[in-house]
Structure P
Amino acid sequence: MAVFNPTTDPRAFRDALGAYATGVTIVTVPGADGPTGITANSFASVSLDPPLVLWSPAKSSKRFNDFSGAPHFAIHVLDAHQQDICDAFTRDKHAFDGLDWQTGDNDVPLINGCLARFECTRDAEHDAGDHMIIVGRVTGASVRDGLPLLFQGGRFVAIKG
């Protein structure tokens, strides 16, 4: 195992973080120029009581201002077979064409067919270096059986079911 200083070797730090497999999500908000989404793997549960989740957009993202300060948003956990949705939102914040989606409460775009979905009201935002931690109070959730889309070491990986 290589030992390194994350301050002086950020590439090694990034590689070490990449060793941890994460689920892949799409976060959506109503935008001034239409429904907006972003691919994110920085999603975590925070609390059961009250029901809180978080995600962390990069401040350097061209979409950061679409999400920071948004009062309502939805987090969609992608199924293993939904990599195309992930890829589409990585390229285009308006990648809703051809998707099965609807407008939910507070005009938040909701993508149907995902493994899980969390409809949220912003509870808090915390500055966190080059990212912002956005905490959402879950006001509605849905889930179905399936296997998640995972990302690890710079590539998509699968769980054998």
Structure Q
Amino acid sequence: MDVFKNVTLYKKQPVEGTLFNYLFFKDDQGRDWYDTRDSWKAAVAVNESGLVCAFEHDVSRMTMVEGQTVYEINPSNVPDSVVGNYSYNGTVFKDVRPDASAIAMQERNEKMQSATLQISVLQDAIRLDMASDSDAELLKSWEKYRVLLHKVDVSNAPEIDWPEMPV
């Protein structure tokens, strides 16, 4: 399998009668992309950090971006939903998506921030004698909600029973 490393644009040729250009790309060995790709069955492109940013069965449709590396691959070896979800080092695809507990941790943190904002505003209203009759009870509900959120075990994700948000 071939590899087209460190893509660079080396020539722009105007398309007659239009505002468009033909773009010509080469790799770190000076090979032209359009000459190199002819025998390829499929390809994945990765950015500088190795994240898959493109996959094409029809290599003629592959979009070139400076700095990326393009690998010839056997299309049957490519995981589903590869673009943006996997890295590739020329040999192995690695799933880089966060696991369910990391996603749950992020969700819990977002809910905690929202609760903290609500609590802060209600505390201000009470301290400044601007609270309505129901604000003290609402403050207590938000504080209870925040404590319950803090106790959520994110390692149980995705099977989490989130506490109900006060209304």
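What the table below lists for this structure:
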| item | result |
| --- | --- |
| Comparison of P, Q by distance in nm of label points 7 Å out along Cα→Cβ at positions 12 and 108 - largest value held by | Q |
| Value 16, calculated as relative contact order in percent (Cα under 8 Å, 6 or more apart), assigned to which of P, Q | Q |
| Origin of the value 67, 17, 15, where Cα extents along the principal axes in Å, for residues 76-147 alone was derived from one of P, Q | Q |
| Parent structure of the calculated result 3.1, given that distance in nm of label points 7 Å out along Cα→Cβ at positions 4 and 116 is the read-out and P, Q the choices | P |
| Among P, Q, structure where helix-only ellipticity at 222 nm (-39500 (n - 2.57) for each DSSP H run of 4 or more, over all residues; to 500) as derived comes to -9500 | Q |
| Comparison of P, Q - label where mean count of other Cβ atoms within 10 Å over residues 44-51 is highest | Q |
| For Cα extents along the principal axes in Å computed as 76, 41, 23, the structure of P, Q it came from | Q |
| Winner on FRET efficiency 1/(1 + (r/R0)^6) of positions 20 and 132 (r between Cβ atoms, R0 = 35 Å, to 0.05) once structures P, Q are ranked, highest first | P |
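Only the coordinates and a few stated rules stand behind these numbers; no lab work does. Keep in mind that what you see is a predicted model, and the values were worked out from it rather than measured. Cβ atoms are built from the backbone, for glycine too; each structure is taken alone.
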